[in-house]
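Just so it is clear, none of the values below were taken in a lab; they were calculated from the coordinates. Computed from a prediction, not measured in an experiment: that's the story for all the values here. Cβ atoms are built from the backbone, for glycine too; each structure is taken alone.
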Structure I
């Protein structure tokens with residue numbers, strides 16, 4: 001009888017622990033993380049763009065905090081998304097095109113997995129962007145079996161780049177479809193349990209194919225070319241950058257004539273307008289479901305995008321248009337003095353995972369390279385970073401076919417050369433080192449007085465001490 005009694009007590013203890021694991025504090029905030037693809041830092045209204053209108057994104061900033069100095073650690077989607085999920089630099093997670101998928105051990109310490117373990121209902125919608133695999137050099141992510149659908153309570157992710165008009169969806173544009181999935185997720189949530197929904201829009205990634213409903217936008221406008229859209233600025237670039245796919249591929253394919261430029265930019269902005277409308281629908285549904293007062297919304301991009309600056313297109317390179325992205329954090333519970341403010345601290349995309357974990361009260365793994373941003377908003381962070389670190393390990397493409405998306409565009413991916421490089425960006429300066437070259441090439445720019453990065457100061461003796469300081473910091 002005593003044995004039976006002890007067994008019952010043990011079983012009750014086990015069940016109570018299991019129940020405790022799933023019992024949620026009702027004051028824990030919900031999180032919606034919105035990631036867009038190839039959205040440069042200044043392609044939204046709040047950043048001062050005079051052409052594109054983004055009232056819903058701007059509304060988040062006006063009610064939250066806007067971080068204008070936000071940088072990605074790697075300006076290419078696969079590595080950037082792995083960094084966002086894990087809070088780790090590429091040099092540590094090693095996930096990128098031509099390298100590896102993300103190891104399952106590292107994925108197990110990602111913010112979605114940790115939040116689910118802490119009792120959050122988790123959902124993923126849209127472009128996932130990398131493979132989860134323990135096989136060496138296994139990075140191809142164009143198949144469902146390399147995506148961690150089982151690690152989410154709600155899964156509407158897809159492999160590869162996806163298609164703006166998916167088959168079997170009655171002509172619905174992918175952006176609209178993703179918004180519908182988000183509403184479906186919200187309506188299925190239990191209000192007694194917090195949730196984390198990650199929405200990963202394909203837009204405004206190429207091919208620039210917006211919903212036809214937006215074709216009237218900018219139809220009569222002439223979009224001005226960037227100030228540095230000129231061969232004289234191209235000639236100032238290092239030889240390795242001139243040879244890069246940013247010029248040889250993207251620029252020459254999509255931007256090198258007035259007609260190409262206008263078509264490309266107008267469709268780019270139309271895709272962004274579609275995202276803005278989708279965010280408006282999501283916010284309206286949050287209000288309808290009475291969830292808006294308990295839901296944090298984080299909005300950012302996986303990398304920036306050149307639109308002809310220095311006669312460059314695409315991303316990967318270390319100039320502002322490529323590595324700088326928008327970041328907005330809307331927290332309905334934040335103090336009034338933070339609402340509608342700008343925070344000029346240097347933010348990195350590896351900060352996003354620890355920030356979400358911090359808001360949820362979940363312990364941040366030691367392996368994460370990023371920092372929780374939320375103490376900045378409370379005035380409790382005295383020792384914030386003085387430089388943002390960026391890196392590029394993607395140098396050459398591969399002969400491996402990665403799916404119909406690239407075949408349709410007739411792009412030989414093996415020609416996609418970029419110089420491998422490190423970059424340190426402080427508030428005042430940017431230092432770039434191209435470490436792959438036979439003779440090391442360096443750049444230094446005054447980011448206060450030369451925002452377009454046209455005057456390389458690397459040989460100016462006046463800046464010798466600053467240059468040496470950056471070199472010393474880069475001894476990783």
Structure II
């Protein structure tokens with residue numbers, strides 16, 4: 001194995017889990033690169049005890065001092081950029097440029113967390129003569145973050161900096177498919193000066209997730225993954241009287257109008273469909289072609305042909321994922337859709353055991369087909385034809401998801417019309433991946449998100465804290481009215 005066997009990280013040191021180990025694969029060539037412990041509820045309890053022990057001191061530390069640790073952590077992310085990106089590439093299968101971009105986003109969200117002393121400072125108001133009211137954001141206590149395989153570095157950093165700068169202590173449960181990056185994050189946090197017990201990692205699968213949802217010492221749970229599991233985690237955590245914010249899947253529709261800029265649209269849609277091998281909840285998986293847009297589709301196919309597996313297209317996470325994605329393509333073809341570009345049975349020279357799916361473009365997909373409705377999570381674009389904009393909107397609005405949507409057009413009025421009617425929490429105009437940048441928050445609608453607030457940006461402050469309202473009166477000689 002290229003990497004040593006992984007351990008849980010509890011109270012500032014590595015400890016063995018109580019369960020068996022699971023192999024960790026490199027998607028690019030199918031090799032085993034490490035093993036990860038499949039922990040049990042007792043491991044979660046051990047981590048909670050460590051976090052509870054650390055919480056009084058950490059929460060009492062002034063927020064400006066907590067932020068200073070994350071200034072140092074941000075510098076360490078920058079200093080270790082190449083190593084962190086290589087870890088992402090190895091355990092997830094991304095290209096190196098995508099892996100670098102992921103770490104750069106982690107740096108951006110950490111930078112935002114460093115601004116918490118200014119933006120989470122609370123409010124003070126003299127409500128009556130001699131009477132002041134003030135509001136402060138107080139940490140919840142011990143919180144947990146459950147993260148997916150598709151962004152081993154970025155998604156943990158969606159939650160870690162904000163939650164910890166705001167005074168909480170955390171337990172991270174990373175995906176068992178990409179656990180190596182998480183342990184490196186723990187090492188960098190310790191190097192930055194984070195006290196022991198403030199951040200802990202418990203590796204594992206379903207048992208760990210259930211233990212996190214059930215443990216009375218955990219006050220809030222965030223989750224990123226499939227909608228099916230997001231619903232389960234939300235229901236279980238909230239039934240145990242915890243806060244929960246769970247992000248699920250997506251079926252993002254790009255509505256393309258005939259007047260769209262051909263080159264910009266084709267390149268944006270191709271990149272959105274294939275970036276991170278389509279394994280991101282912001283990927284373009286459905287293009288709604290309005291009217292006569294064959295000229296754009298033809299150029300889209302040409303742009304997609306420039307995306308080469310093993311070069312500028314990474315692997316999907318597992319052999320099971322590859323088989324599932326290819327089954328969607330085959331089923332659509334059998335149901336009458338037309339394959340314009342076929343990525344099935346893809347092999348990369350020198351990496352024949354890797355889990356690759358080539359870029360795939362499928363035309364004349366019907367809205368009732370599974371590939372038009374379900375999240376494929378691969379480099380596959382389903383093109384659905386629509387006679388007019390309102391039909392296109394009805395297709396988008398009929399999706400159970402509501403993560404993101406975009407329109408490609410040169411008509412500002414039409415862009416506004418569609419943006420006001422699309423049922424999605426994140427919208428783009430001539431943008432294939434409309435991810436908000438900090439301080440704006442990330443989060444979808446409908447069955448793409450369960451719970452209130454968003455996971456990043458200013459909105460996350462409300463999720464990771466509770467408000468204390470204090471009213472103070474010192475002057476007994478002040479004129480008394482109903483407010484005093």
Structure III
């Protein structure tokens with residue numbers, strides 16, 4: 001039975017009572033305290049109850065990052081609802097299939113993305129109508145009853161879809177809570193700290209930021225998209241930052257010798273492999289970086305380096321955080337388990353737990369643990385292919401390509417070859433003002449890779465053909481490479 005009054009999201013409730021005047025949400029227009037944030041969440045939870053949303057109900061959210069989005073997310077957890085964040089960069093077909101798979105009772109969207117709503121889906125409500133942003137009687141809203149349960153389903157987050165269409169990963173509230181607790185033990189967040197929301201809330205790395213902040217009492221900063229990353233860091237006096245490789249590269253190319261304000265305490269790097277040269281440059285320029293390895297299935301971080309780690313440790317992915325375990329299988333596959341591990345993948349016929357009988361999730365990534373317990377990730381097991389009898393790991397070629405200063409992103413995929421079985425082809429995203437110079441690229445690769453690993457062809461990045469995401473879709477790129485292959489006479 002749904003509650004007659006809103007329940008309490010315990011960690012937000014505790015922080016709001018302990019630090020009511022501490023900043024919780026920071027926008028270009030205003031600062032919202034924990035007291036007001038908490039009150040908005042309670043009011044929105046009551047609104048959800050009036051709309052008929054109760055324990056276990058699934059609500060899709062198709063919107064840009066905003067305080068209202070975050071208030072709705074926390075309110076859903078308060079009433080036991082399940083948030084289904086949907087990427088605003090997906091094509092309509094992907095969105096339609098995602099809504100069908102998750103069987104959402106409601107879709108909440110903002111004005112810019114109403115055009116992405118499948119025509120046959122109902123009901124649809126505006127985010128501005130669901131999330132309460134104006135409080136009429138705030139004092140009466142500060143006494144919720146009940147407690148949100150850690151074992152309750154909380155989110156369905158879609159994987160990046162790097163090898164096909166994304167999978168729907170079901171998490172409990174406890175998965176996100178213990179992910180944040182373990183992270184905050186390694187990278188503390190407290191009142192006065194400000195974590196820039198530089199990743200989308202439909203990505204597990206973005207969603208983890210407000211949970212860490214609420215647990216520790218720090219603020220989430222919503223930056224205006226028209227400003228550069230460095231401008232936002234300086235304007236909002238940011239202390240904590242999460243970046244993928246492309247964002248770090250752009251920050252380092254900002255033109256300043258020290259590309260960050262003095263307030264910055266921690267830069268968490270994740271999302272994909274980082275070129276060693278990029279890590280070294282960031283370290284030399286005094287960025288307080290933490291390298292990491294994570295996954296959607298483990299609710300963000302799995303391993304992370306500690307504060308002040310030396311360069312040799314930053315060239316690894318760090319050690320397992322609290323509430324996580326990591327082991328390496330005999331074939332080199334990374335396996336993980338712990339309190340942050342998701343419940344499983346949603347399927348039309350039910351839920352696939354996707355784990356061994358003793359609770360280990362097989363990541364599909366290859367790696368090793370060094371003598372100090374630090375993880376070194378080698379690449380995806382299912383990305384590896386054979387060319388002329390030689391094993392090729394595409395990530396090794398990609399790391400070498402990313403050493404070139406003009407290359408912003410590189411993905412290598414195999415294409416069929418009558419002589420060697422398969423051969424590598426590379427897609428390159430170059431920085432503005434650069435053109436693809438194949439001779440220069442080949443010359444660089446010859447000095448760093450065996451000849452059988454040098455791609456046969458290099459193609460410009462097909463931006464218009466790829467659905468949005470933090471990782472490129474290798475399946476789509478492989479199809480594009482096949483279509484570009486010269487026809488045999």
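Side notes on the structure shown:
- When distance in nm of label points 7 Å out along Cα→Cβ at positions 87 and 391 is computed for each of I, II, III, the largest belongs to: II
- Answer label among I, II, III for the case where P(r) over Cα pairs in 10 Å bins from 0, in percent, for residues 95-150 alone, calculated from the coordinates, equals 18, 34, 28, 19, 1: III
- Structure from which 22, 11, 6 was derived, semi-axes √(5λ) of the Cα gyration tensor in Å, for residues 319-366 alone, options I, II, III: II
- Structure responsible for 22, with relative contact order in percent (Cα under 8 Å, 6 or more apart) calculated and labels I, II, III on offer: I
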